[in-house]
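What follows is a group of structures, each given as structure tokens.
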Structure I
Amino acid sequence: MSEASPTALPSDRPSDLPVDVVVGEDGLARPRWAASDPLLRTYYDDEWGMPVRDERGLFERLSLEAFQSGLSWAIILRKRPGFRAAFAAFDPDTVAAYAEEDVERLLQDAAIVRNRAKILATIANARATVALRSDGGLADLVWSFRPDATPTPVRSADVPSTSDESRALAKALKARGFRFVGPTTAFALMEAVGIVDTHLVGSHRRGSSGVWPA
């Protein structure tokens, strides 16, 4: 997930706080992108970067990251209930059985992002997820690319958009039939599910996943 920084909330910031971290009215430090929009703030505080190790959860995150390509993450979050309704709560078995009439139905569904290529990719990815069960499953594959170390970004500009591991993960997913899984999307997935911790140094969420130290 990559998000442009909105205008920061005014705060009496400590002098040693990194410039891209702001303190909200609740006294908690967050990156600027999560500081002003309530939906983004809740997602940041409660979900982003926390470990996801179940098949359905990873399929949902992978699907949403693919739909986000070229769009803002706020749009995807606002449409998340619609995505869940449209894709059967991201149950891979149900989505894998979608046919052409389902594609046409989804293209008329204003509650989601109506992009044929991304809809087809989600169905293909559901089928690839089901097929992976005979080879350890999606969670085992994705988590096998956890690096030996995680970034320690101080500024937003320090956060990478790809890594050696995300490039390898994207290649592995594509080899197994997944679509819309380039290195940038793969890295965003790794951030979202806790495989790497790219919370800025100084944020109240840094190190909160339990996967990596603060």
Structure II
Amino acid sequence: MTIISLVLAGGQSRRMGTDKALIPWGDEVLIQRTCRVALGCADRVYVVTPWGDRYRPFLPETIEIWPESPDLAPDGRRPGPLVALAQAVSVLAAEAESAPTWVLALACDLPNLNEAALREWANHLDNLPPSVMAYLPRSQDRWEPLCGFYRIACGASWRAYLEAGGRSFQGWLNQQSVAAIPRVDPAWLVNLNTPDDVAKSKGALD
């Protein structure tokens, strides 16, 4: 079984007011931390972003940059994580000899991401029925789409969903067979969208 991690760093950080991927967190910035944790579980890690030059100085050579289109949607916003993942996975799936079995999708702003938990979750993948397309945490009756695993076969379904006008991750997940990851600490899923989020999360560490 091969796992490739795609760390998504294509958001505009509008509510944060600054690039949240570069927020200092201990001795690292957030994107460094997320990639380091992902490396503990995945065979390869890519940062999917339009701004590779911005992040490259913060990342080890083992982390590859996956260039995402800088184009904006008609509403002036980024196309969103589902579009970014679908584009990357379609390329990965075409690599006949090196295509991964699973893709670990991670937001770049998960300060409490737990490496041991990711490894434990990955150990469950081989036991999932072939019909299960995703293995994700569930919180407050919603799936957490950017902290979990997708079969590489999801690429075809994503393309069809997007071509039909879909954009909502929850909408796509509600059409699929998804297995819930058990015993997930809610703190691991905390992400940072505003300066208040940063202050609260750092305060919890003090």
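Okay, here's what the table says:
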read-out	value
Value -12500, calculated as helix-only ellipticity at 222 nm (-39500 (n - 2.57) for each DSSP H run of 4 or more, over all residues; to 500), assigned to which of I, II	I
Which of I, II leads on distance in nm of label points 7 Å out along Cα→Cβ at positions 40 and 136, largest value	I
Top of I, II by Cα Rg over 2.2 N^0.38 Å, largest first	I
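Bear in mind that the values in this text are calculations on the coordinates, not laboratory data. The shown structure was predicted, so the numbers you read here are calculated from the model rather than taken from an experiment. Cβ atoms are built from the backbone, for glycine too; each structure is taken alone.
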